Structure P
Amino acid sequence: MGIQRGHRARPLEWLAERVIFTISLSAIMLILLIFIFVGREALPIFLGRMDSALIQETIPPERMNELDPEELRVYLDLSPRQFAGMDRDTLQMLMEVRQEALEEIPPEQLNDPDAHANTTAWRYLLFPHQWSDYDRPRYIWQPIGNIHKYNIVPLIVGSLKTTLIGLFFAVPISVGAAIYVSQLARPRVREIAKPTIELLSGIPSVVVGFFALLVMASVFQAVFQYETRLNAFVAGIALGFAVIPVVFSIAEDALTSVPRSYTQGALALGSSKWQAAWHIVLPAALPGVFAAVVLGFGRAIGETMIVLMVCSASVMSWSIFDSARSITTTIAAEMAEAVAGGHHYRMLFMLGAVLFAVTFVANLVGDIVIHRLKRKLEGRS
């Protein structure tokens, strides 16, 4: 009698495997669809197909017959599907509306030298510009007003300032705590300290932001005597409290996974517990610790609520005691105000695509460094 294999032998296990596989594949496909959607909405900005100029070229409605269909569609900023669903009268009405909108612009705005600037062009997004109402070229993110200014450099600088401050605060504390808990603490202390630190990850971001807004900002201003109460320094320190449990948990697991024979051998040769932990265990667990720092970076740069509550002014400054605005807070604060399909709407999706690219590159570089550290520890070149 033959032995049954596959789903006939263990139907419940086979069904469970198929369900788990389907759920995993669905999650991957969902994430991929999100990336595709964000990229599609941001594509007009990347390709330079958006025009945010206050004064744009207008074509009289009576000249509509002189334009071929594709030129007319581009002029009216319609998608192929929208254009195909409109008759001649509707298209002519849209041309009349566009011409009337130009005629309603006040004369002082028509004379503004910035009125013809397409601020979604890359030279306005990445480089300083001499705006008519400023005394020198500046980096400005100002999506409201007559002239929409979309320079993304202040947002990138703000994201980096708050993220790096959070990491500089969180990484030494979390790695030091991981070394103490895994190598130096007594079992009773370890049983209390580890879950207590990991419990910080359960505190909502809005609670941390509220505490930073009301308490930390006032205390730090009194101590450091800076002018701006809500700034990148306060936001970064508050952000560190969200990063500490992530880095601690992964780093502690990496340190604990180092064979105990390493520590025992060092102690047998006369090393103290601290010397064994610092010179033996930590270098052996360095790939895991570095992975914890990379994940902490991803947690910090993707945080929204803490930075939004503590500082949200898009100021172009490298000082940590000036206000700042990150990419995530900009998307969260302005998406509800953006008109679907407009240049502001497309810019926010472009920022989301930039944020995804930054985190992807950071994780890729981190993965490469981790593998190199592993090969070095294993004695391979």
Structure Q
Amino acid sequence: MNHIIRIEPHISRIKADDWTSLIAGSSADVDHKQNPFISHAFLSALEKSGSATEKSGWAGSHIIIEDSEHSLLAACPAYLKSNSMGEYVFDHGWADAYARAGGEYYPKLQISVPFTPATAPKLLSRTKPLKHAIISSIPSLCERLGASSAHVTFLTEEDRETFFEAGFLERNDKQYHWFNDEYKTFEDFLNAFSSRKRKLIRRERRDSLLNDIKIERITGSDLKPEHMDAFYRFYLDTGSRKWGNPYLTREFFFMILEKMPDSILLIMAKRGREYIAGAINFIGGNTLYGRNWGCLENHPFLHFEVCYYQAIEFAIQNRLHRVEAGAQGEHKLARGYRPVTTYSAHYIADPQFRIAVSNYLEEEKKYIAELQANLSELTPFRRIDVMENE
């Protein structure tokens, strides 16, 4: 088949229906087909809102394959990065080492969803040969763009296998996900805990709602601009303290409110008539993705209630299989989240630097595997072979 591979700077120039069709045909997994972050609406909102642009270090460089009639055959979301901000797979040490050796690490090609540490498909195509064609084009694209390397983060299992078959370096990391073991209610979930830890969660949930605090879960047509305005204030306050300069603009939140309200779940805390805290989540096919949290008032355990317990309860009520609660946070273990391994793939143009990175990754993998085994022992679930007096 004759096809053309090119770089497209703007997702918005690609027809939404064409992009959606690629996603639908790229995998049989319902979570991949209905992943909110890889959607045209989400990615174009990042660009149009000024959140992910060349100015913020995310210059759109999406890999596109078309036929001779310019029909879209395959795509891969990619950005030419001038920094390593907003990626959640940290390579600052690599950049420093390469600079000390006299090289220029930036720009680099980043294949990911900006500011989003969530697993999502990256190779959007109906056929494996076209997925391989995308991967095969990456070294020459890096050379053309002057990029030192290419980094593909938060890979699905399917994409992971394809990239590693092509010789990309594998990197492992960890997150904490909650899994629905066919629970009917939140209490059903708690019954899987040891007695002491079950009581702890109940106390945290009770104490989080002191001071006349009420929780609202808002999605779909019930979402209004005033809800998003309130949440943006929380995001701005917390983001300013956490990063100094929050990544996402107000326009981004209002664009997704307009384009994809059924994929958004806001969990908001209200004291009296005023919203005081909230978390934004995104609903996938079988997964709820927790993303950003913010607050204007600090109350004991309110963060746990809004970000973790309410998300779990929503997932149980809506028969979702999993909750992904974002990056980091070993405190999630005590609340019923389990450690999982996440994957990224890396192409390094410089042969000597590639060897150094490869050696580093082998050692890092051993560390992550050992850490995961240790963390698995810290979950609050009952041990079958331990008798409890309850």
Structure R
Amino acid sequence: MKGHMTSKQLSSAEADAFGRELDALRVEVLADLGQRDVEHIRKIIRLVRYTEVGGRALLQLGVGPLTFVLGVSALGASKILENMEVGHNVMHGQYDWTGDPALESKQYEWDNVCTGDDWRHSHNFEHHTFTNVLGRDRDVGYSFLRVNTAQPWRPHHVVQPIAAAVLALLFQYGVGLHDLRIAETVAGRQSFADLRRRARPFLRKLGWQLAKDYVALPALALWNAPRVLAGNLLANVMRNLWTFGVIFCGHFPDGVRVYTIEETRDERRGDWYLRQLNGSANIEGSRAFHVLSGHLSHQIEHHLFPDLPAARYPELAPRVREICERYGQHYNTGSFATQLGSVARQLVENAVPAHGLLARLGERRVARASARAQIEINDR
């Protein structure tokens, strides 16, 4: 199905029935959680450790371009897996039921400049509670990108294609700064004292991450210090670009809808599910692709069931899609290239203030053409 397809408007009774079916699906998976889920996450944690040790050893001790490329690739893969499949999913509470302290959501701290506490607040609470609600979900454009015509245009949006490219390269820093709410301080809605309070944990974490990757580990390599510093930098950039691509493809391609606060004021459980569905998009790919994405390639299932182990999403997806089809709901999915191209187009088109007007004029032209075509069919 293409991204421009729309969903059927459901009655309250239909929305409630839709919600009950998804609730039943969630309960079914919860009842089935067990050893295979634990084995999966522990296997990924071991893989994270092995690839990190291997990558750092190749950078610290290796010589020549081949070991450098292999070292960067292994270390980058380790950082991706740790952030996406382990850190993100563990901090969602997906493995709290195991009772394993290493998998406890409120204690986990990941290899990222963003603190775990900041992430749990801005992502787990704000984003997943108010998904795509303008004025409540600050993840819609991350407070400075215009990704939908419903967002008001501001002069700085003209340069947002460049800003988005910079964000992609430095994505972990953008994530880390997100919960500081700097824009609110600039606008006078947050005091400098509150900003300083929010910034202290971030600055400590930032200092630790910078010292580890760009001071301590290069220093241990002695004459290989420049090689290790460059390798760590490239591995972090590799992780940043990948996570940016996966997350933006799951949230901002064609067909993803935003909501007003008023629309969600009297929201019921079924309506909440519909908002999660309409505010998400999936990416098609192989099993390895899904693991490397932290299974956020199944962003629809993640928004519907954020506390279920993400490795269950591929088996849930066909059943979710079947339910959506029965209720006339669009299930937004496409290849990585398709979704990423769509995101890039949205960023470019929404940088222009007249895009919303142009889009509406285009929609009217399409509607008039469709009406004329229907008249011609009726005349025949």
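Tell me which of P, Q, R gives 0.45 when you compute FRET efficiency 1/(1 + (r/R0)^6) of positions 116 and 212 (r between Cβ atoms, R0 = 41 Å, to 0.05).
P
So semi-axes √(5λ) of the Cα gyration tensor in Å, for residues 28-251 alone, computed for just one structure, reads 31, 25, 17; which one of P, Q, R is that?
R
Check the numbers for mean projected area of the Cα convex hull in nm² across P, Q, R and tell me which is largest.
P
So if we calculate distance in nm of label points 7 Å out along Cα→Cβ at positions 44 and 300 for every structure here (P, Q, R), which label has the highest result?
Going through P, Q, R one by one, distance in nm of label points 7 Å out along Cα→Cβ at positions 44 and 300 peaks for structure Q.
Here Cα extents along the principal axes in Å, for residues 60-171 alone has been calculated and equals 45, 28, 25, so which of P, Q, R was it run on?
Answer for the origin of the read-out: Q.
Quick check for you: by mean count of other Cβ atoms within 10 Å over residues 156-163, which of P, Q, R is greatest?
P
Values in this text are rule-based calculations from the coordinates and carry no lab data. For clarity, every value in this text was computed on a predicted model and none was experimentally measured. Cβ atoms are built from the backbone, for glycine too; each structure is taken alone.
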